[in-house]
1. Using helix-only ellipticity at 222 nm (-39500 (n - 2.57) for each DSSP H run of 4 or more, over all residues; to 500) as the calculated read-out, with -9000 as its value, let me know the right label among I, II, III.
2. Comparing relative contact order in percent (Cα under 8 Å, 6 or more apart) across I, II, III, which is largest?
Structure I
Amino acid sequence: MSTAAARVVRPVVAIHGGAGTLSRLTISPAQQARYRAALDEILRGAQALLADGASALDVVTEAVRRLEECPLFNAGFGAVYTADGEHELDACVMRGSDLAAGAVAGVRTLRNPVLAARAVLDAGGPVLLIGAGAERFASERGCEIVAPDWFGTPERLAQLRAVQAAGAVALDHDGAAPLDERDKFGTVGAVALDAHGHLAAATSTGGMTNKRPGRVGDSPIVGAGCYANDRTVAVSCTGVGEAFMRALAAHDVSALIDYAGLSLHEAARRVVMDKLPPLGGRGGLIAIDAHGKVVLPFNTEGMYRGWARVGAAPVSAIYADEAGPEPL
């Protein structure tokens, strides 16, 4: 019997919707409640799937798909604009049992990039497809195609205009939201441990407001913004993509557990608090290890996040000073 099969585990899922600088002054209680309600609803759905025996891979794929459908977050519908006034989206999924992975980058017409990434994984061929080739591949496998302007919202367009007027590039939203939208990292992700002891991770993003067309960050890069290995951990990152790529942040958490024997808490802390900041790596990550422990560290003032075990009430949080059972 395999180690994963022999373990008695309590399934658990964690999700994130981006990290950034805290700004309570820019949000009303009603607006804050919208974000918490969105996180809680997605957590409850993922929790129900785990309780029914769904695989970790299916759970993270569905959780991220639902995050992509929510315009509060920068992935799928409501994604930010490039400097050319278009949308370019990236996503990755990874299965911990065999290190299978699939990813897409720079796609413009796929309603749910995470489903396209899952199709790449299921096909068992290339790990990463980009642009028109990725769209054609995903369409042939039944992924929904939409017009490029489907992703846009008035709020995101106004954000682009404001950032361009300032001559800047912004990470996610520039407007009023729970985290200061001038300093928020727009990525969504999920990690899960299922009843069979298997881990999986998924990450998706619309990138950076006013980004150079063709720019790809860490989200679709295996080992940078997304990683899962049943021996160690499942990780999804959010932050300054270039720094997370240079640090191979997601895989580094796994390596510190596997090779250095660190606990999940210490491995994640070392990556987020020690290794990333010298590279300009502001942001955070969510992670679940092979034993079902959960951590959600970040080096900014806040991160949209939540977690739920089967049989327990989901917990969601935004601000850094919110108490919670981290790690679980």
Structure II
Amino acid sequence: MTTSHFEHLRREMSGYMQVSILAVLAELDFGTVLLENNNSLTASELADQCSCDRRGTEVALDALAAMGYLRKAGTGNDARYGVAEEYKIYLDSRHPATFIPMMRHLACCQRAWTRLTWSVRDGRPQERVDSILGAEQDRISFIMGMNAIAIKLAPEVVQSLRTAGILPLARHNPRILDIGGASGTYTEAFLTELPGSTATIFDLPVGIGQAKKRFAGSDMAARVTLVEGDFTKVPLPTGFDFAWISAIIHQMDRRESRMLYAKALDALEPGGMVAVRDFVMSEDRLLPMDGALFGINMFVNTQRGMVYTYGEIREDLELAGFVEVTHAVDVPSMAAVVTAKKPK
């Protein structure tokens, strides 16, 4: 082994340090508290406001400043800290573009990953450990973390669907079903792209609660219907031209995926289209690498979740009754899209 290989292994194995300190920043909301106080507090002042230990707060702040997320002015007990200018919007939990919920969700994932060796040995996820914020806030962090990612990803996905000829949809004033659509980021993107369209978001109450906040009082509110329900237990609403299944199937095994596809088929009008956004793995399951790593994330966090190859997705859609299955957007990320149609 060369020195460079040794150093590569060392860097890879020490990555937990940066992740852990960023989790502290997010879960204790240090960035927001600093910004609420003119972006300038001593370690003692921040510790008092966040009900934290002073020494623990100081070493965390110094690490974050060394990493470049915070700035530090002065030395000793009088040193003052603030959020670095380029990170202000992302580390402020009040800002629409905040990355704090996703950081909190990834911190929850990290806690499961720390028991990966046990999971590999036992073949199952280990006991879940809630964050310092509690289980309910962890669920909200997941939903709003997905929203933070979707805000960045949705324009790219919509553009790729347009390039692939999926958008605009064939039917005038199409009816869209966003299955498990949570806060409605993609619904909003589709309604913007298709001015004559209407949409229904179907999700669990916690997701619908976030969607209500998004659309309340907006120009799109009259075009959106919000329906609470568990798609693993009850039928979906019917009468749609387009069904969107976004970043869902990786939480399921193939039997569950086929069941969801069958419900999507029933929800569509004849000739309607389903679009499945997720990682689409190479046949050897090695590419994309992010997908292979995400497969581990599903292994440690779900009972049966995994990432799928195009062949597996195609077969399951066809077994559910769909035809004309197409790998419409072939990209090495979770922005890949497979489409299929309900027979006319």
Structure III
Amino acid sequence: MSLVPVVSRADVVLARRLLGDQVRRTPLLAAEAGSLAEGPVSLKLELLQHTGSFKVRGALTALLATEPPRPEAGVVAASGGNHGLAVAWAARRVGTPATVFVPRTAPATKVAGLRTLGADVRQVGSRYAEALAAAREHVLATGADAVHAYDEPAVVAGQGTLALELLEDLPEVDTVLVAVGGGGLAGGIAAALDGRAHVVGVEPDGCPTWHAARAAGEPVDVGVGGVAADSLGATRLGDIAFAALTRARADSLVVPAEAVQEVRRLLWQRFRLAVEPGAAVAAAALTTGGYRPRRGERVAVVVCGGNADPADLG
């Protein structure tokens, strides 16, 4: 039986020290009562982060936690798009090459962004799992350092730094709603909060990794599909995230795909936030009534990314 690394609040605090001022401290937006829920809600705007998503926190933490010298082949990542963008950005920041494997179904905007950041982009298969297998083969062939999208301690700790900011800006927060794919963000947030607020992992019905893992008592494979598959398209929850979310007694909610698209348009119309489908998932828990805050409950929603074509938001 393998031992799963435990990511603690102390690890998240250390990650924040490593990052320093190299990532943006993203703002909180107050959504007035009636806009998303009966009461007011705070939106953590991580779509304003470098490369358009929270992913740079984990990617840069992973690279800064590794002592040079780095292999000549640099770093390699498999991604639905956002993690690859983050690794390419972080690699350029520390001066090492990056090779990124993405499914052929990755959005063109993300592929173009990867190339702009100087990454060697390899498009393989139709799912994240196929890109990951190709990335692992590349590591064996070249000796490049792999940066996993969500199941690596430094990555999970880095993602959790978002929650440290949230606690400083909204110390009275009761509940944090966060989208789950592979679980790196949700697991990092759970570790950082360490019982200071309740965590609810929200997923689209096309890829419910945390919901399935919670029911089975361990991470299990799920089907991948639907509107958020490009950013929440992991086939199973990461072991580190499962441990962190279980330890935190996090809840699970699944929302329908059509609600995700409706929330994307709602966030644009009411707040002028152009979010990608995966970033609308957490807010959909409120608009569908899947999560109903208690009277006076202080709820924060993580709006985790904005890398999508906004043409359909009108």
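All of the numbers you see were taken from the coordinates with simple rules; none came from a lab. Nothing here was measured: the structure is a model prediction, and the numbers come from that model.
1. I
2. Going through I, II, III one by one, relative contact order in percent (Cα under 8 Å, 6 or more apart) is largest in I.
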